[in-house]
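Just so you know, all these numbers are worked out from the coordinates, no wet-lab data involved. Just so we're clear, the structure is a prediction, and the values are computed from it rather than from any experiment. Cβ atoms are built from the backbone, for glycine too; each structure is taken alone.
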Structure 1
Amino acid sequence: MNYKIVRLNTAAKTEIEHAVLIIYTGGTLGMAYDPQGALVPFNFGQILEKIPNLNNLNISITVISFPEPIDSSNINLQHWVDMAYIIYENYDTYDGFVVLHGTDTMAYSASMLSYMLKGLNKPVIFTGAQLPISEMRSDARENLVTSLEIAITKANGKPVVPEVCIFFNHMLLRGNRAKKVQSVHFDAFESENYPALAESGIIIDFNYASIRPYEEGKHLRYYNQLDNHVMVLKLFPGITKSVIESCIKIKKLKGIILETYGSGNSPSEDWFLKLMEKAVKMGVLVLNVSQCNGGRVIQGRYQTSKDLKRIGVLSGGDITTEAAVTKMMFLLANEPDENELKRKLITPLAGEMSVLNH
């Protein structure tokens, strides 16, 4: 791809202390108004004019922009491959990475990169904004500056946050635990099933107990194979037999993320269970996740979920739908052994779910 590259030196001193790579994929943060009042991609060569306090960080910044900014609603597998490749190719050169991304699918992208970048030992911070950087009240400045600061923060020479995260509205969340929950407020993301990794105020207060520890001697491995023959089936009262039948007849379907009620419950009608069992026997992976933002699937707690467990539906525990979809896409392409694939689906790969599972 024909990436646009801008190099900036924010250092006030001769000696540059840190280097960060910003990957601009698109999204509201990187937009500005032109003289006619239309939103156009921001010229990152002017970022020091828009955010002069970047000069206080004493870092060199390289910005790699996608050739055309992508509305995050249009993010696809190739974009994930491109993001992961840019990080992999530049891994040894930079202290950390900041990915500027639209908020709508940010949790999906952060989840996917947490799987694709195995052995990651440096910060990869996704961030964005609800208002363009040119707006007076924009949240872009705070989100970007703090993301850069987190990306360069070290303790005893080692990165404090060596994992894929989302920073938004003063909160640092594990990327594959986050979910977008607001479209009009600045606090767009939450992580109901896992504590925040840090909170920024006068200082950045890190929750060290919840951050994945730095692993000495780890080498980054990059996976670029993904398989999107999956679907999300959200249950609702009154769902019909024909809808379920249509879903399991989808050509080349390999996996279903089954969004059930509460702690993993589904209709107990005979036709529903028989169709789910048919899908499992056809070799389709069915992973049970909860529609609730918080809580977890506990298959067997009630009779309705006990039946799902009996027919071979797998429990997603406390995983989010975003992390489940991307995990299934990743594993379908990278784990050829069926038993291992099932085992990995229900156990953590990158901290996306709790170890305890039912």
Structure 2
Amino acid sequence: MNAPTAPAVPLSTALARAHGAPCPTAVLDARELPESQTGQLGALTALRGELAARGTDGVLKNALVRPSRHPLFDLDYRFVQSLPGSDDAFDVRGSCGHSILAAVEAAARTGMIQPLVPGCRVRVNVLNNGDNVVCEVEETSTGGTRFTAHFLCSPPRPLGDLLLAGEPRTRIPFGGGSLEVSLVSMGNPYVLVSAADLGAGSVDGLFADDPALFARMLQVRRTVCEAQGWDPHGAFPKIAALLPDGPQRLAVRAVSVPSWHPTVALTGAVCLGSAAEITDSVPWRLLAEAGRGEGLLTLRTTDGEVRVAASTSGAPADRHLAWVSVARKQVDYAGLLRERTPDSPASPHTSASEETPWLPLTV
């Protein structure tokens, strides 16, 4: 998706980074931006130019936030992924869990919502895909905040509704033969594949910086996109390769934009936690190989472990997902890239009468 260059850089832009994310998130006050998507992308194009001039052009995640217009939420959030190659190339189709946490951190630091204290919960309305995310504060410090992120399904969703192809495993052509993948969407759409089918039969092989494995994963993703009629040039769906790593444990290697993900995306952890509950899916089968355990699912990455809790109910053939949670997610606040000054011109896109004051509904 392309947008014309806009002359104005948004005045209030903060930077925050969740641990495990491939880059910081630029958090923008959506009240300073046009309502139209074209206008918003134009402002982001200008912002990318300024970031490049400052030597920080590796910031490829953008969060547009404002006090929610919905009475049951604190923040309205829209995610925009910057794509490499051009300052005006973006993908608005998915979300980013790490950027949701970064947005909550920045919104609190800049006074858009109440200050964060341990135990408080900030409810986020994800405009990209309708997700309801509750960010619960575990611990605060001068430089950042540690969260538990809860992705809610209200009402609970049938697990079968998460399957993009309507089946737990889909066979695709690959390397002169075929292999099976699971196409699951929770938090974000993912292509989930056994790493052994891609030639990485050990965790060491999966975690090696192997260009051939990276290329095979991109080929699988491209084949899936072509078979399903999806645009292969955007950021979604994402892809993750998996291996069993013991009872209730999976080793995970994922691809981000435009390289290996340093850990696993928060939405990737949420999607895997959900997919592992779907009978006969790729992650369900891999866990069955290692002996399914009880309790939280542990995802082992190249830089630590992530633990995921998923709540399901119902008969085996008709299970529903209520929520998925990921704990101990640290976010560091880097400050404002640009800050409104007393003589800054008022934004033409908002007025005091349009402001929705935050209400202390989250404490």
Ranked on relative contact order in percent (Cα under 8 Å, 6 or more apart), which label among 1, 2 comes first with the largest value? 2
Name the one structure among 1, 2 that Cα extents along the principal axes in Å of 71, 51, 38 was derived from. 1
Once distance in nm of label points 7 Å out along Cα→Cβ at positions 92 and 236 is calculated for every structure in 1, 2, which label goes with the largest value? 1
